Structure P
């Protein structure tokens, strides 16, 4: 009768360039990089998150009663959508990041 529909999307971007060099700026070996990516702090690491976005859409198209042929004249559609985006500039370093739950 209401014909509801839900659409959810999530986009995540990450960067693994921090694994390429060590703390002294020297090139790391492929085995070291793969070890950190697959056996590091997490079982599978995709690197540093650089962007995140999600959207949700809710819509419904209720059925109109067929009296007086309203269903041919009037078709109500209700829709709500929302989007959230977040991005991180890796060149800025720690600038703008919260530490220990305290806002910056």
Structure Q
């Protein structure tokens, strides 16, 4: 199960539908616009947590003035720091997914 992390630290389980036009619309609705898929080797604790291999966020989150997502930025930032990169802030909702959940 994927996790949807909204600005303000709201985290909820998110089911990514099978690959289709409907699933693209579902993902776009969840992040509030165009999606961007980003590799991310994050570990998140909790009932639906575990090891995540990627993040889906709004491609135009900064341009559109979406709110800063501190929790998603921290999760993504921990992974980037581990490989010697600096984290760019994540704006708006983000979906962290496990291996095999996204085609």
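Values in this text are rule-based calculations from the coordinates and carry no lab data. Predicted model only: the values in this text are computed from it and were never measured. Cβ atoms are built from the backbone, for glycine too; each structure is taken alone.
Structure values in brief
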{"read-out": "If log10 I(q)/I(0) by the Debye sum over Cα atoms at q = 0.10, 0.12, 0.15 Å⁻¹ is computed and equals -0.56, -0.67, -0.84, the structure in P, Q", "value": "P"}
{"read-out": "Structure with the greatest value (metric mean count of other Cβ atoms within 10 Å over residues 5-12, set P, Q)", "value": "Q"}
{"read-out": "Among P, Q, which structure scores highest (criterion: relative contact order in percent (Cα under 8 Å, 6 or more apart))", "value": "Q"}
{"read-out": "helix-only ellipticity at 222 nm (-39500 (n - 2.57) for each DSSP H run of 4 or more, over all residues; to 500) derived as -7000 - corresponding label from P, Q", "value": "Q"}
{"read-out": "Label whose coordinates, when FRET efficiency 1/(1 + (r/R0)^6) of positions 45 and 61 (r between Cβ atoms, R0 = 35 Å, to 0.05) is calculated, return 0.90 (choices P, Q)", "value": "Q"}
